[in-house]
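Coordinate-derived values only; no laboratory data. Note that the structure is a prediction, hence the values are computed from the model and not measured. Cβ atoms are built from the backbone, for glycine too; each structure is taken alone.
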Structure P
Amino acid sequence: MPKVTLQAIAEAAGVSKYAVSRALAGKPGVSDATRIRINELAKELGYRRTTSAASKTLAVLCEDADMINGEVNQKIMSGIRDEAHRSGFDLIELQTTGARRLSDVADRTDGLIFVGVNRPEVLDAAAKLGVPLVKVGTFDLLEQSDIVRGTNYENGRVIGEMLLQKDHRKMVFVRGRRDFRGRQERFNGFKASTFHTPDATVYDLRWTDSDDLDKQLSELLAEPDPATAFFCAHDGLAVTIMSELLTRNIRIPQDASLIGHGDYVTAQHVRPPLTTIRTPGTAFGREAVRLLKDRMENPDNIEYRVRIQIPSEIIMRDTVGVCRKR
């Protein structure tokens, strides 16, 4: 006899799989009448409930403060969905800009995952729910939270060292119009790579609008010893700088090297293809669910908080070369 699934019960009852899960687990979120009907159908169909994590529900709150992170966040969410499904969890997805808020799921979740969320009022609301929380990406110094994060500082350090080995001495960190902790960490690592190379210089390129960018970039390139390498805070900025350089008849990588961050779709399709750093977003999502699962299954064994750091990977394409003075 084939196994009776939650989906089969949902189809027979004319309700969602989520409603079936809540009803069979005895949790709020469905009416008494619906709960009774679902339990009766489950009994008629011969459903046997297991004692696995299938009765658990996770809520994921995602915030795109930096909209360019949307592609990375999609990968994170993909990892969360895959691991939640593998572990038998139900999943509620929220957006801080959407209609559904954390308070909407206060009585329906057994654990929380925050992606890019670090606002005090949201963290306070999460603390009041009294369920385990894992954060992906953003955090405060010495924050006592379980966190899955990347290697921003190391990424900057490795890129700087690679460019120095290729004889670049005047390098630019392209920060753009916005400033976030991840960008600052990348800059710190990039700058630190030059500490033992006295003749190396790192510029921090920020601008307010397109005219300001044009002015600052023109000044950097008009100097007697112009900048020859650009490390951009994300691939979108790298595409912008590539366009600006090519407009000025500066060849890539013959005259200037260019590196992005993120390995977004655009990095693979621009010409020349962009050398960049791949952010392992899918792995972030999977590890966040695994860590949360451990916290949910062992609530009395939390002696200290954990940070899981997953290293990025340099993707070499065609925009980095050895420095040759123009």
Structure Q
Amino acid sequence: MIFLSLALCSAQLCAQSLQDRFRKHIEFLAGDEMQGRAAGTRYDTLAVEYIRSELATIDGLTLLGEDGIQVVPYRARIARGDTTRIDKTTFNVVGLIEAGDPQYRNRTLIMGAHYDHLGVRMVDSVMQVFNGADDNASGTAFIIEAARDLANQRASLRANVLIILFGGEEAGEIGSRYYANNPLMPLEKVKAMLNFDMVGRMIRNGITVRGLGSAKEALELYGGFKNPDRIDLIYEMRGNGPTDYSSFYSKGIPAFSYSTRQHDDYHRPTDTMDKVNYEGMEILRNYAWQMVAILAFSEREVTFKDVMD
């Protein structure tokens, strides 16, 4: 399988502000020409080519799988409401940032987001593009730039960081479930998983964090985080919410998912790039980085807890 190179000048990219870097990725992934990035389509493949090429520019990140690609086979309906199933393929894009000191390479933090959306669908008798700027071009942009920042600080890492961009989330967490069942690195060495899904539409300074019930220490840790931006925080305990962190919770891994919350454009063709709140994305990044600091830059562990216990 050949994926075209779309690499850009990393030095030029790194000279840009974080918000400009987010904007670059979202404008590519959520443009009309990407036709909504539905799993199993050529636009799915184009999104993967872009993401893989961006990760390939990051010094200190090693592409895993087949040059960064994990092929994900699945069965899908031919059309909505049709029970006929056909074989299809989507992808996960996977990269590893190893801790600079080999003594810390026995533990790994996973950070991920899904890159797919709903494609093109009929709305009021008109075919419309579901661009998915917030859902989840925003999370994809967040993870690409988190990978860049973490790789630049790999000498200080106290754990490896595994970066995964999942395909097929909108079809039922297909990519993340496939990875959890077919890991490219041992799951028993995973400290925790951090997921970012819909982080581009901060409204009234609000952030939701799901999965606090999946780790015994989570309430204590999150309760101690600084909040200089006066974020309105909502914590959810459930570990099996409707996004990719649940695939890792089901394997006994502490897992948390960040979002700037649902809005009226959710799963509608009006989820477009002009509505993205880039300042809000940076605010979320600064808040979430407190957990990244614990899991990636310290040897502190969190202990899995079944939410039902």
Could you tell me which structure in P, Q was used to calculate helix-only ellipticity at 222 nm (-39500 (n - 2.57) for each DSSP H run of 4 or more, over all residues; to 500) as -12500?
P
P, Q: which one has distance in nm of label points 7 Å out along Cα→Cβ at positions 39 and 103, as calculated, at 3.1?
P
0.94 is what came out when Cα Rg over 2.2 N^0.38 Å was calculated for one structure; which of P, Q is it?
Q
